[in-house]
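The structures come next, written out as structure tokens.
Please treat every number below as a calculation from the coordinates, not as lab data. Small disclaimer: the values here were computed from a predicted structure and weren't measured. Cβ atoms are built from the backbone, for glycine too; each structure is taken alone.
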Structure I
């Protein structure tokens, strides 16, 4: 099978980059040809505001480039990982003109929320959900805290909704969880066009021993990730366990100050993936305190692979990944006292973590390995190809 993978690189790498690269890697390992068309947000500075706005809505450059690529080889399908902002939805039209099916992975909520997070002013916001014109996102300057930039994103969404781009030009969408799928359905996307396939971890990092005697947070240091809740909880613990924090972001100074103030908190900054996995494997448990609707929760699945249970906020997709009492525990999102209570309970009942470590590893082996993910991805690809062949024959 020959696949054209399309994505727009962000300036800061994240979990979606790891997931996309893992997917491409396993496809190549299984003998498929995966070619890549990409753009990078570093190029944004090359454009003036008006040009960038037009390009976000419809990039002639990307349309022409994709049309040429598709004419030069016999691609079975085009798999779009992310088109925002420089590539634009124009590429869907190039693929349709070439008769190449389009699959879009929904790695964030951009197509139904201007800031892609459903999060504003420190809390969940669904003001734009289901609106043909997402004007609240403009009023609240939801994209980059800039009303003009927010207007551009909202215009892109409005124009392509009016053109029926989302319904007519994409053959199938891949949501990462049932929760995310349901949000897109609420946003007006056709249910029959959205399937669920989770992210996975490849290669398998192997099981750790969980003997480090510490709790671990891994991720972006930002408000929506619940860092304020995490730090507040560590001030309320009855007998604080050491907390190691891995990552960087807007709240780095806040975390640094907390590490100086609280002797049990240690900020490690950014670490290589191998180091992160080692830390996960030796942690007693991982904390996932997000306050927004995560589309997945790759860090939690990496912890599962290492045999480490997860204490997570009961919100969005992450609540779907954690089976309370079996693979970890839920707490009320944004509630530092509830998180502190859950941590205190776990520390008072360490024997419960022993069967949990086996349970989370089994969860990984059952649902989140490369082998299982490849099987699911092939079923999705074949579903789209069979539909195309059926249309071709009937036509």
Structure II
């Protein structure tokens, strides 16, 4: 079990590790999208309006934010391999508990824990990914790893649509998805990198970010806000546009996830040709254009196209941020990732309630305009990035 009998014949060791961590990214994305696909159903189950749903969704990124400093310390102290596996299993456990939540209080508490486990997994996975990129390949790979997350998200969204069409309950849906993901986690755990990389004497576990990390964190904030808004609100918005409660509402998010996956899978090649600044300029333009299409032309086809452009726009931003932050020499790699994520993923923290509260006052359509302004901010900040 510890080694596939044919692995040394068919695959080199670096490729085996690359495949294994790619599968973990896939599983993480699939788990998150499984939850996201059921947001409209959970909203109806608990009879929540947009503002109340935004307040409940607030708990997930709050758990992520609380987890970030702990994740950096845990990975730096115990290594990324076991932390990746343990947090992935806990992520599935809390997904199941979401389905069994029978009150708004319980749902909020479980979402906090779901976000907590998910972000520890995020930091541990990306630490493994940077080990593969920097020590085994020495070329850009982060975009392709995150592309596997997006493929997982697309798979989870498609699976959710199929199972909802078949009439499966939320709990049954979560059981099917969790069983599939659990098998992958067990199978590929033994191929994760075992090497524990001790931090250097100058690499601190806790440190105040320097100017470069603050810049990267701000870009990550804008991207995370956009990505979180699409994950939490795109299904509901598309449901309002088609104006048919009997139709599956995951199509818009599926388009977003598909284009994000495609953008990330070709992102490393684009980065090599255009450089970090060029890619960030392109990303910001696509986010702005996609959002305008989605809110100004309210037909299902155009909303799908708009969401797809936003997905392509956000695709390579976080991989670029992680790649650049992982180069720091002032702190451990996992700590640098957690530091940037602490600044950046505050976007996930404030995004859901901000969108929800604004939507309650002016409607979800106009509340999503905030994504346009964030795209413009990414353009301005991206011009200051160094490292091409």
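Quick notes on this one:
- If Rg/Rh (Cα atoms, Kirkwood Rh) is computed and equals 0.95, the structure in I, II: II
- Read-out Rg and Dmax of the Cα atoms in Å, for residues 48-175 alone, computed value 16.6, 50, structure in I, II: II
- Of the structures I, II, the one that 3.0 was derived from, the read-out being distance in nm of label points 7 Å out along Cα→Cβ at positions 40 and 216: I
- When helix-only ellipticity at 222 nm (-39500 (n - 2.57) for each DSSP H run of 4 or more, over all residues; to 500) is computed across structures I, II, the figure -13500 traces back to I.
- Mean count of other Cβ atoms within 10 Å over residues 120-127 - structure with the largest value, from I, II: II
- Comparison of I, II by relative contact order in percent (Cα under 8 Å, 6 or more apart) - largest value held by: II
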